[in-house]
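Next up: the structures, one after another.
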Structure I
Amino acid sequence: MTRRMSSLAAAGIAICTATGAGHVPALAQSPIAALGDVAIERDLPVALIADAVEYDANTGRVIARGNVEVFYGERTLTADELIYDSRAERIEATGNIILRDPTGATVYADLADLDANLRDGLVRGARAVLGERVRLSAVEARRIEERYNTLSKAVYSPCDVCEEDPTPLWRIRARRIIHDEVEKTIHYENATFDLFGVPVAWLPYFQHPDPTVERASGFLMPSFRQSGNYGFGAKLPYYVVIDEQSDMTLTPFLTTKDGAIGEFEYRRAFEQGSMLFSGSLTHTDYTGDAGFQGHVDTRGIFRADWLDQGARWGWDVRTTSDDAYLRRFDFSDDDTLTSEAFVRNYWNSGFYDLSGIYFQSLRDNDPAGQIPRVLPRVEARKEYPDPYLGGEVGFFADTQTLFRNNGRDVTRLSVGADWAREEILPVGLALRGFAEVRGDLFVVNDDPTVGDETSVRLAPLIGAEARYPLIWEEADGGSAHIVEPIAQIVVAPTGLNDAKYVNEDSQQTEFDETNLFDTSRFSGIDGFEEGSRATLGLRYERIVDDGVRVDATLGRILRFEEADEFDAGTGLDGLRSDWVGAWSMSFGSAFTLRQRLRVDDDLDVNRNELSANLSYLGHSVSARYAFLRADPASGTPDDREEVAGFVGVQLTPEWRARGYVQRDLEVKEFVQVGGSLLYQNECCAVGLFVNRRFTNSENALASTTFGIEIELLTLGSGRSLQPRDPSPRFSGPRSTTTEFAKIRGE
């Protein structure tokens with residue numbers, strides 16, 4: 001470091017002495033100051049550092065050798081040797097040349113002929129790096145007008161190469177490549193695309209944004225697929241930048257059986273929120289009648305400070321032209337579409353939620369006229385400290401109106417209040433008292449059972465709960481055990497589920513360990529859990545800092561009067577409910593095993609869910625088993641039993657394989673089977689996937705879909721490939737009944 005700085009001082013002395021006027025010729029274009037007999041540079045735009053510097057006064061040439069560095073503002077040049085011609089204001093550099101500009105681009109070369117500002121000139125044997133990954137190499141490169149980098153006989157590729165295998169996985173060779181630094185585009189003339197060194201495509205001209213551009217209009221990478229429903233399909237998305245706040249993607253989807261489908265997706269950000277509008281449109285005859293089919297999926301959310309601080313308003317709308325469209329063209333496997341418009345706000349002590357909801361069933365033979373529309377749906381709650389009894393008191397309101405084209409219309413208005421207080425005694429016993437009273441007004445029209453009816457229901461309850469957690473630590477202090485017996489008693493009236501109080505929002509009733517100690521096992525407000533009952537349970541948990549964690553819950557409900565508001569298949573009817581229990585065991589995030597059970601007094605299993613997840617060094621395995629006893633009253637006349645499995649294997653750092661299978665054990669048929677194979681490295685990603693769906697629906701028969709998606713990183717997209725994986729999720733369903741319906745397409 002000392003030697004090079006001394007050389008720089010010597011260079012300054014030599015240059016100034018030669019000129020004899022206190023002025024560094026051309027290369028140093030700012031004044032210098034004299035300090036004794038030594039002249040030094042002061043705020044020069046160009047600085048030179050080298051091991052040795054010579055100045056020829058006759059020719060006006062400065063020759064620098066050994067570790068040469070030139071600095072001009074944010075531009076730098078390093079070389080083995082440099083010759084500066086002050087009269088021509090040109091710089092010639094040779095040997096291990098590295099030229100860096102303010103954008104972060106780096107050029108490596110064998111020879112360079114540049115102007116004194118390091119802006120324009122000619123470079124031979126050029127190799128450029130743009131951004132973090134992109135490499136350009138050329139026989140010759142020329143810098144023009146401080147804007148264009150023109151490369152002759154050039155190659156573009158972001159792929160890493162090594163001495164043993166110098167051919168990149170993919171590259172673009174062109175007679176000329178022009179990099180426009182102002183427009184931030186790369187232009188190709190007479191371009192050939194090589195894959196593994198083999199030419200596979202040729203274009204006379206094309207362009208794409210350089211890697212520093214985050215958003216630019218242009219084509220994205222295509223994808224290809226084959227389906228038994230629509231035949232061979234190809235997609236070629238075109239991305240359009242509209243302005244700083246909005247953009248859209250237009251995707252022609254060409255199929256051999258159903259013609260062309262136009263897909264679109266429009267996105268816009270506002271100061272107060274954002275929105276997305278997407279969908280598709282086609283004209284086909286797969287339904288038997290030629291006509292337009294399509295779908296719309298739009299959502300948005302915005303601040304509503306004009307209404308209330310922190311409030312939000314928005315929508316989430318999904319609709320399609322017919323039942324089979326989404327499944328037929330692999331847009332979605334959903335069998336019900338829910339659309340909603342809302343205004344809501346949540347805070348620490350309460351919330352309100354106003355919405356309108358529309359359902360569209362995609363199940364075969366589902367009577368559309370009997371599917372309700374909900375407008376309005378209002379929920380609100382506010383909590384306050386109780387100044388008299390302690391604890392908290394809450395006030396709530398809930399109302400909804402359901403309309404049908406063919407069937408009953410129902411309006412329900414509910415208002416009420418609840419109270420709860422918890423105390424922990426010195427011995428560790430936790431006591432909680434609670435109470436609730438609710439008034440419901442039902443207005444029913446066109447009901448086939450009760451006709452037109454207006455009725456009022458008062459639904460009170462009161463109860464208490466006791467928990468006594470017993471905690472002890474193991475001798476080594478590495479883990480602790482908690483055993484917590486729990487008892488709850490609820491007193492409530494009976495006769496509050498008469499037919500005139502129609503049940504719209506509590507049709508599906510799930511009974512498991514998660515709602516064992518709820519005051520109502522109904523999923524909504526229309527149903528009211530009647531009668532006095534006691535709930536007994538036991539909870540266990542082993543807590544460790546690092547190691548095997550175990551938790552378990554077991555309990556049941558004992559009633560003083562038989563419950564007839566629940567179907568027999570729910571496990572909640574009669575004087576004694578089924579036993580519900582669950583346990584899990586985990587070892588960090590690497591392994592988890594869970595089971596949920598519901599059994600009767602004879603230990604006959606009415607519900608059983610078992611799931612296991614293993615993850616290690618990038619590999620993952622998941623499996624799930626589910627069984628649900630028949631419940632004819634709720635529309636499930638047969639037992640349901642299914643098993644599913646998923647495996648993901650990181651074969652190498654670049655290769656990952658995934659597979660899944662789902663089988664109905666009751667009817668001994670597969671539901672779906674498939675897998676995917678993904679390759680991804682520093683410059684490209686390729687995804688192959690295949691899926692076989694065995695369920696049939698009208699105009700969307702059981703079919704096999706397979707396809708390929710390719711992403712050439714930095715070429716039209718800077719993101720890594722994430723191909724759509726049609727495999728199901730295996731985290732364990734919250735609702736077994738709903739999960740079975742979804743799997744079987746009901």
Structure II
Amino acid sequence: MRIRSHPDRPAPRRRRLIAVATAGALALGGGVIAVAPAQAADEPLEINLVTVNDFHGRIEAAAPVGGIAALAKAVDGIRSTNDRTVFAAAGDMIGASTFTSFIQQDLPTIDTLNDAGLEVSAAGNHEFDKGWLDLRDRVQDAADWEYIAANVFLKGTQETALSESWVKDFGDVSVGFIGAVTEELPSLVSPGGITELDVRPIVASVNGAADRLTDGNAANGEADVLVLLIHEGAANTSYAAVTDSSAFAQIVSGASPKINAIVSGHTHLAYNHEVPYAGDTGQRPVISSGQYGEKFSNMVIQVDPATKTVLSMDNTVYDMYVGTTPQYPVPADDPILAKVNVAKAEAAVQGGVELGKITADFNRAKLAAGTENRGGESTLGNFVADAQLWSARRTDPATQIAFMNPGGLRADMAFAPDGVLTYKEAADVQSFANTLVTLTLTGDQIRQALEQQWQPAGAQRPFLKLGISKGFEYAFDPAAAPGSRILRMTLDGVDIDPAASYRVVANSFLSTGGDNFGAIGQGTNKRDTGQVDLESMVAYMAEVKTATPDYAQRSIGATLPAPAGAQGYEVGSSFDIALSSLDFSTTEPRATTVDVTIGGKPAGTSAIDNTLPTAISDVNGKATVTVTVPEGITGTAKFGTPVQVPLTVTTPRGTSIEIPVTVFERADSSTLGIPSKFLAKRNSSVQFTTIVVAEKGTVVTGEVTISDGDEVIATATLTAKDRGIVKVKLPALDRGVHKLSVSYGGSDTVKPSESPTFPVLVW
């Protein structure tokens with residue numbers, strides 16, 4: 001058996017001897033994995049490919065997570081019956097790990113995966129969490145397996161940063177693995193950590209690698225069977241998700257027919273599909289084993305050793321637990337389990353340190369299903385932003401605003417059982433060890449950053465709600481067009497000036513444009529504080545001793561109808577406002593009502609609908625409030641002159657956010673119409689004098705309409721020089737009684753009015 005990697009990378013070190021046995025089958029979980037015994041030369045060669053993905057340092061067992069010791073036991077069981085076995089992965093083996101591994105730089109995960117015999121893995125986005133240099137110089141050196149990625153290049157070159165492929169020989173048959181990482185990598189990790197790299201299109205990159213592995217040039221590491229290990233995946237578990245027009249399905253359909261199987265990850269879903277293709281078997285497996293070592297896959301590959309043709313590829317996904325029953329029990333003296341226990345003991349010492357007290361839960365936002373809603377405002381996101389603002393000011397006192405990305409919050413902070421916040425609990429929240437970076441943004445760049453919460457067109461991620469520090473507030477219109485959603489931003493009650501500069505702090509991930517917040521990445525005068533986010537939380541808790549959640553929303557959604565006239569909303573007029581983001585979504589006390597004032601005067605109130613959203617968004621806490629613009633607003637006494645006043649939205653939980661609206665008031669008017677004759681001979685001339693007077697001597701202009709009953713018989717226009725009086729000669733009136741009246745249509749400064757009816761008898 002020979003192992004070969006891309007020529008520019010050394011072959012991985014091996015620290016395990018693979019046990020070889022001749023048993024024909026091994027009971028695993030709920031079924032039996034059949035593997036071939038030693039075969040005669042003319043029999044098909046059988047290879048077992050065992051795969052996992054998105055392990056994320058879950059070395060401890062806790063149903064449904066099997067733990068590394070049980071996973072190693074399952075893999076060893078397959079190896080023991082077939083020495084032609086490969087253990088491979090589709091990325092994210094480390095990073096976003098649980099505390100036991102995280103607090104020790106993921107070394108317990110790397111060490112135990114080495115012991116489990118992992119041989120090759122695609123690089124996932126989380127392998128780059130601490131930057132390319134950390135992956136290259138620390139992680140890859142500690143790992144006995146080979147990380148591969150055909151679409152990640154050293155910037156400006158044609159040289160891949162990692163090996164593009166890895167090959168394992170089984171006698172006369174070789175299996176080649178090609179790696180790839182999601183093209184979204186630059187938006188998923190701190191861009192500053194991968195400045196030396198270019199992430200290029202997956203399909204072209206892996207197809208090029210497939211061509212090199214099959215071009216007859218031994219220097220390229222020739223292979224007979226090709227497997228794509230790709231850290232990208234389907235949006236759901238359906239067959240359609242790997243065959244439709246989605247980005248991942250296009251990768252599946254675009255992958256060279258030389259590639260016999262696709263092992264995927266990234267979306268944390270378990271699926272097991274066979275998709276038609278033009279390769280040997282006619283059906284290409286497209287699989288994923290879910291997440292966290294809850295499952296693993298075993299692909300049985302049959303190859304004709306003479307023709308090197310792939311005869312079949314049969315994949316099965318196995319559960320590590322069925323309910324609460326482990327399918328691969330680990331004996332107490334298992335050596336890998338012993339390493340896990342040592343790591344747990346060390347983490348317990350470091351994690352048990354008390355940082356301070358909390359008076360209630362600090363939560364991430366939730367959907368109706370109970371899952372995380374990264375689009376919702378959260379007490380936890382705002383609290384972390386508060387802590388980071390305080391911490392940044394220790395080294396950069398001019399810092400004014402903090403932003404926190406929701407994806408950087410990996411757990412809630414629960415009050416139970418005793419209100420004590422430990423190091424481990426804080427570390428579970430912020431597990432990426434990002435440093436805090438201060439930078440300068442213009443007010444308009446802050447607006448752009450808030451707009452980017454909706455994410456650019458084509459992005460795989462939906463709306464992402466930034467946590468913001470206390471004192472910074474904004475209102476947004478979720479129904480507005482992209483680029484115009486932000487209605488108002490204030491800092492300590494003062495409007496953000498688009499042209500002014502503001503000092504902002506964000507973690508190193510956000511500071512370089514992570515999660516597609518490019519406006520933050522454009523900040524100037526960047527200064528790395530050297531403070532790791534978790535360390536800043538430790539220092540903050542040492543300062544405040546006890547932390548209490550802030551139940552006031554720091555942003556709200558508001559959709560207002562357009563004013564009926566060009567001057568704004570008229571005093572006395574009524575309209576509906578659609579409000580959202582009025583409440584939190586978990587254990588926080590509910591905000592049940594919302595009040596609206598205009599110009600400081602009550603304008604409307606409504607109950608709040610606290611039904612949780614079913615899709616990621618910031619619409620929790622909704623209400624439609626019918627408001628009436630009150631009279632007596634300061635500044636509107638000068639009739640017809642528009643004034644800008646605050647429309648203030650408040651809830652009993654402390655939310656109070658102002659949106660500027662323009663209102664105006666018109667003077668009241670009175671209209672009188674007097675005919676020149678009350679008795680008139682048929683065909684005689686009748687003149688109708690119209691008099692319109694307005695409050696406080698306001699100048700009257702506009703149209704007057706004279707009616708005979710319901711029929712309009714004459715109109716006239718009042719100009720300023722008419723001083724509200726106009727005489728109109730009426731058309732000839734037929735014999736009978738005519739009920740004459742006049743209506744004044746109003747103007748920008750004067751309200752409409754109508755006269756009483758005057759009867760005129762024509763004989």
Given structures I, II, which gives the highest value for relative contact order in percent (Cα under 8 Å, 6 or more apart)?
II
From which structure (I, II) was semi-axes √(5λ) of the Cα gyration tensor in Å calculated, if the value obtained is 71, 31, 22?
II
Among I, II, structure where helix-only ellipticity at 222 nm (-39500 (n - 2.57) for each DSSP H run of 4 or more, over all residues; to 500) as derived comes to -4500:
II
Can you say which of I, II returns 17.0 when mean count of other Cβ atoms within 10 Å over residues 297-304 is computed?
I
Can you tell which of I, II yields 56, 33, 22 when semi-axes √(5λ) of the Cα gyration tensor in Å, for residues 161-512 alone is derived from it?
I
When distance in nm of label points 7 Å out along Cα→Cβ at positions 233 and 369 is calculated for each of the structures I, II, which structure yields the highest value?
I
A value of 2.9 was computed for distance in nm of label points 7 Å out along Cα→Cβ at positions 481 and 497; which of I, II is the source structure?
II
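Read the figures in this text as sums done on the coordinates, not as results from a lab. Note that the coordinates shown come from a computational prediction; the quantities given were computed from them, not determined experimentally. Cβ atoms are built from the backbone, for glycine too; each structure is taken alone.
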